[in-house]
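J.: Below, each structure is written out as structure tokens.
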Structure I
Amino acid sequence: MIEKTYLAAIDYSMSCPAICIHENKEITDFNDCFVFFYTDIIKYQKVFNKNIIGMKTHKYKDQQERFDNLSEWALTILKKFNVKKVYIEGYSFGSKGQVFQIGENTGILKNKLYKNKINFETIAPTQVKLSFSGKGNSKKDLMLETFKEKFNIDLLEILNYEKKTIDSPIGDIVDCVAIFNDAYHEKNNINIKKKGKIKNVKN
């Protein structure tokens with residue numbers, strides 16, 4: 001029996017990081033992948049749809065412990081699936097607020113990936129959005145709409161999401177799946193048309 005090879009895509013953040021785990025192929029059926037997210041919101045700390053796992057954040061006394069907790073959470077999941085390749089969304093140059101802390105947080109994760117011999121690549125947020133939704137500057141609502149069209153999955157209903165605006169963990173789940181598929185397309189030289197229509201490019 002051939003052992004499955006899993007890849008991972010991470011939408012990494014300080015508040016609600018999300019990880020998509022899937023075999024080394026495009027995600028065409030959302031139910032075939034696993035999505036883990038890290039949250040301090042009690043209602044989301046459980047399993048949804050059998051493959052969406054909301055995990056409780058650990059308490060921390062300072063930012064250093066917080067960043068260490070986040071990276072250990074991610075590393076534990078990657079090791080569980082024996083992941084050897086990870087795709088991480090790169091920094092957004094338009095980000096505001098705790099930009100230095102964001103960099104420090106991600107840097108700790110990358111260092112641990114390196115030490116554990118897990119290869120990683122970063123992908124620009126605009127590239128992910130363009131590949132997934134057809135617009136490089138698409139907002140969270142368009143990304144969610146595209147997700148629903150592609151997979152026929154209503155995350156708002158599944159997670160009983162009640163906010164009027166798209167926030168965590170919905171946006172994080174969508175983003176990590178979008179990162180995964182974009183990485184697969186890039187690796188396999190697949191050109192993405194508008195609204196998720198895919199055309200194979202042969203050299």
Structure II
Amino acid sequence: MVIANWKGKGSLDLVEKYNSISWPDNLIVAPGAVFLPLLKNTNLSFQMPMFLGETCGLNPISAYKEVGADYVIINHIEQKKYYSNGFMDYLNASIKAGLKVLLCFESILELDGLNDFENITLIYEEKGQINAEKMASDSLDRFVCLKNELKMPVFYGGSVNNENVKDVAKCADGVILGRASLDIEKLKEILNWF
């Protein structure tokens with residue numbers, strides 16, 4: 001499985017390019033919320049919601065499900081600073097709304113209190129690897145150690161691209177992409193590995 005996380009990027013032109021392709025089932029696209037209802041031919045996700053409940057100008061979790069999202073990315077390293085109380089309330093509300101959770105983590109300690117992983121896909125991310133120009137050579141070593149300790153499928157996130165995906169695919173069950181998700185040709189190459 002490959003998660004194409006557009007983060008705060010994306011455009012109508014990119015939506016049009018994505019919609020012109022019949023994507024395989026192993027792709028989940030996480031565009032900005034404004035582009036969610038415009039995307040076709042793929043599985044959809046959205047980024048972690050900024051609130052629970054009703055707040056002027058923001059969308060409830062249930063609205064994302066209504067416009068086609070089946071997944072939600074929670075606890076991405078770039079979002080953690082906004083969630084001082086942790087992610088458990090968001091995780092539980094998302095599962096209750098019928099969404100599958102793509103749960104990012106950097107330390108096993110973040111997973112304390114989780115016992116049921118039925119609707120959760122784990123994604124390991126290292127802070128120094130997000131938006132890095134090049135993947136650190138020891139990052140995959142740390143990932144393998146962590147995955148062996150967890151004894152369950154884990155995705156890898158952090159500067160994955162079409163040049164290093166071969167090494168990542170040897171040990172990861174899937175990947176989350178940032179920059180590489182904005183380049184259709186690179187994305188197609190990466191999808192061939194999963």
Structure III
Amino acid sequence: MAFLSRRAWNQGYDIVDNHEHEFIFRVSLPVYPWYKTEADVATIVFVRENTTIPVPTVYAFDSSADNVLGYEWILMERLPSEAYGNIVDRLSLGDRVDVAERIADWVDQLSCLRFNSICSLYFVPNTRELQNGRPVIQQFMGDWRHEYHHLRGPFHDLHSYLRSFMDCYGSEVYAAAQGCYRCHRRRDSEPEKEGSHQ
């Protein structure tokens with residue numbers, strides 16, 4: 001196992017087994033416990049099934065931090081790839097155009113997908129079927145925001161979506177006024193995992 005990369009909420013590790021199969025092991029901070037990992041895996045599956053965009057196969061994951069690591073994690077295939085910035089100087093103009101056209105095609109495929117709500121995707125419990133649920137968005141993350149009482153989705157219209165943002169920030173302003181902004185109260189259990197993710 002070797003360190004691969006670090007992002008705001010995730011760290012990635014490169015793993016090569018005895019048969020030289022290569023994997024990525026992603027470990028996540030508890031910024032949105034359960035929901036973020038569940039939605040990430042479900043979205044990968046959805047993109048694989050509905051587009052030609054290359055995405056990794058997810059071999060295993062744990063959306064609970066109640067494990068030996070103490071963090072949520074995903075074990076996935078590592079796709080053969082190279083960072084564009086590392087090779088761009090060696091690409092011909094035709095190759096660069098090919099890359100741009102392929103990315104444009106991927107964006108077009110994603111733009112053609114439609115949902116009946118503003119949401120993230122989740123698995124129906126104990127199945128591989130997908131359903132809409134609360135969106136995983138940065139404005140609702142942060143452990144001090146988990147205690148705020150406001151609608152978290154899915155949102156069936158833009159008005160309710162924006163109203164939820166306003167309610168969240170209103171709670172932030174109130175907490176700041178009370179002198180307890182970013183007060184990190186540790187909870188005794190994981191967030192509620194509704195069967196319908198409402």
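Taken together, the values in this text are just the output of simple stated rules run on the coordinates, not laboratory data. Treat the numbers as computed from the prediction; the structure is a model and nothing was measured. Cβ atoms are built from the backbone, for glycine too; each structure is taken alone.
J.: Work out the source of -9500 here, i.e. which of I, II, III gives that when helix-only ellipticity at 222 nm (-39500 (n - 2.57) for each DSSP H run of 4 or more, over all residues; to 500) is computed.
T.: Derived from III, not from the others.
J.: Using relative contact order in percent (Cα under 8 Å, 6 or more apart) for the comparison, can you identify which of I, II, III gives the largest number?
T.: On the way: I: 24; II: 21; III: 17.
Max of relative contact order in percent (Cα under 8 Å, 6 or more apart): I.
J.: Once FRET efficiency 1/(1 + (r/R0)^6) of positions 43 and 99 (r between Cβ atoms, R0 = 25 Å, to 0.05) is calculated for every structure in I, II, III, which label goes with the largest value?
T.: Working: I: 0.25; II: 1.00; III: 0.60.
For this comparison of FRET efficiency 1/(1 + (r/R0)^6) of positions 43 and 99 (r between Cβ atoms, R0 = 25 Å, to 0.05), the top structure is II.
J.: One of I, II, III was used to compute semi-axes √(5λ) of the Cα gyration tensor in Å, for residues 27-122 alone, and the result was 22, 19, 15. Which label is that? Don't skip to the end; give the middle numbers.
T.: On the way: I: 22, 19, 15; II: 21, 16, 12; III: 30, 19, 11.
This value belongs to structure I.
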